[in-house]
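Just so it is clear, none of the values below were taken in a lab; they were calculated from the coordinates. Bear in mind that the values here come from a model prediction, so they are computed numbers and not experimental data. Cβ atoms are built from the backbone, for glycine too; each structure is taken alone.
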Structure P
Amino acid sequence: MTSTTTTTTTTPKPQGVHLVGSMCGAPTAAAAFDSALSSFPGRLRRLPDGEPAHRGTFIGWQAGTFAHTPALLRAYDEHFNALPQPPISPAEAAAVVAAMPKPLRPGYDDAALESWAVFKGKKERGEVPRDARFLVCLPTPFAVLCLVRPEFQELVEPLYEEALVDGCLRRIMEVVPREELAVQWDVAAEPMALERVFEPHFEPWFGSGDEEMFEGLVDRVARMVGKVGEGVEVGIHVCYGDMGHKHFVEPKDMGLMARVVREIKRRAAREIDWVHMPVPKDRDDEAYFAPLRGLELGKTELYLGLVHAHDKAGTEKRVKTAQTVLGSCGFGVATECGLGRTPVEDLASIAEISCRIAEPVC
């Protein structure tokens, strides 16, 4: 009699939770760390400082970087609609930028190092898991330059990039031990440009067609990834916006996101440690996740932003669909975007659902 052995493949349960950056109900970094640790016990490999106080508007506070030269900035109404402004000639624009104080001071280094001191103290007291890293979230220069008038963007881009990378990022990496640091590039304006949602401020100043624009955007993000030093983890948050809890445009599927990630990985001068992508609440269909097939992430961790407050059944369905598409390729979970605009009363639901569906990682 011949016996046969049947081998079954177990679909991996999601591993860990990723916090995109901002945190609701946390006026300080200390409060954000405490809230994250108590809400997602054992699930976080990296801890952001919650982007408290004036940083709670994503890049809005970066307008202050150009306060000394207000002529550079776009004008908006109370609904964040761009207002008409008098035209400026190329010669006038060049003269304004030439007279502008330099270097620019975005301030991300000051904010990060203030929060690092809090993080370090908590870790020394045993309040933060030993292997957890301090997460610093930075916008791409393209996102910040959307605050700048089109006449100035090409001129200001190298100045802002130098200030952000050679100023802020370098200083952070000099102070925070590399084995304790993680840096996330928030790729938020790029998807809007690629989706051709140009109003009021997402139209690139480079590229004459879709492919040239894609090349320019992806090359810029890949360059930023390569600026993060050896030993420091680096990740990408692909963002479709969260103004009023709505995307700027609804993704038809994950095709554009997968293409962007694939090309950034191919072009970057170093490995990417994690990628985060959003999943709308109403998308639990296989067609939405299908473009993830063949993404070839390798060692890059994938976090799917499929957790939605008060929707345990829907979240579980989205997880199941993602597992069907990804097969043996594991992933972690997250919300679609940061939690900064999330009502505080929704955090408990998000935490409960996340911890129920995701295994601990530390």
Structure Q
Amino acid sequence: MIDSRNIREIWAWTTDARDVIDPLHHAGPPPAPPAPDLRLVDWEPRARVRLPRTDVPRAAVPAVDVHNHLGRWLTADWCAPDVPALLDLLDRTNVRAVVNLDGLWDDELEANLDRYDRAHPGRFLTFCQVDWTALAHVGGEREVQRQLRDAAARGARGLKVWKNLGLTVTGPDGALVAPDDPRVVETLALAGELGLPVLIHVADPKAFFDPPDRYNERVDELTAQPSWSFADRSRFPSFEHLLDAFGRLLAATPGTTYVGAHVGCVAEDLDHVSRLLRAAPNLVVDIAGRLGELGRQPRRFRRLVEDFPNRVLFGTDAFPLSREQLETHFRFLETADEHFAYSPGDPVPPQGRWAISGADLPAHLLPALYAGNACRVLGLDAD
């Protein structure tokens, strides 16, 4: 039996022995190597997780991309420089039609209709836009409405409303024109009378309205594109103000069908989207440009589609459109794959430093999401 004195002797011996065997025992852990001189902009981590990959080269059913850009709204060049190559891509990936949101108005609309809709009937559907800057002049809404009537007569299939309405467009008094301004309400009610659905982009991601500081999850984007920040309340309204105005616009124009771009412009909060859809029967939403948001909440997104199977539309906002981008959308919608890139090829994810997981939508929900809902809104044959 070992008594307390023996225990003390053993402890003393082992302590001394450790000092002999390991002379650094009392010195603590070795010093850490110097921290790398690494800026956030240069950090491109490579995930070490290894998971199964499901390739989905074609949509499960023929699809309609309700949100894309084929025109010349960015530069003097067409966003789709090779139309035959684009058609070949659509055929190979089972995309039956694409909505082109870049028709603009007057001669530019005519050029888009000639290049796409008239040259390839049924494959492209061009939406017009109107020049909201005309509202800077007293009575400017008359010019805006002239453009809209003219566009409908030329064959535009809908109206695209961009986020500049509410963020930069001003009236004669220099004040910002909100989405629920009476002149806007009158114009968008006219769109409904003309049979034109309105695809509308209000605001931008919530993070763009927050200070671009160390707490902002989209700081990479905002550092690269400082003009995308709307955090200055002396210049821009709040995100919530714009969303409230959008809700009032929907209520004020019940005869107009709206496609809420980017999941109703609030993909970060699908509970809010659900409330909007319940309150406004004239609203549907597309998923364009929001895989990054939806893919980090795939089960909540699936529930949204289950709750509103006739109100969610397929769209990409990917231009120029590529096979890789389409396959990523199909993979998100149709598989349960986990932790994959929502923007393959980009060393830094462009809309937040995270990966996404698939929503694994049930097969019976896919026909409506991919095409059926779009066909109803656009007046297309569902077959």
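Observations
- Answer label among P, Q for the case where relative contact order in percent (Cα under 8 Å, 6 or more apart), calculated from the coordinates, equals 24: P
- Among candidates P, Q, the computation of mean count of other Cβ atoms within 10 Å over residues 127-134 that gave 17.4 used structure P.
- Entry that produces 4.7 once distance in nm of label points 7 Å out along Cα→Cβ at positions 167 and 287 is calculated, selected from P, Q: P
- Which entry (P, Q) yields the derived value 37, 23, 19 for Cα extents along the principal axes in Å, for residues 263-334 alone: Q
- log10 I(q)/I(0) by the Debye sum over Cα atoms at q = 0.09, 0.10, 0.13 Å⁻¹ from the coordinates reads -0.56, -0.67, -1.11; which among P, Q: Q
- Comparison of P, Q - label where distance in nm of label points 7 Å out along Cα→Cβ at positions 63 and 343 is highest: P
- Origin of the value 15.9, where mean count of other Cβ atoms within 10 Å over residues 207-214 was derived from one of P, Q: Q
- Which of P, Q yields 3.6 [distance in nm of label points 7 Å out along Cα→Cβ at positions 135 and 223, calculated]: Q
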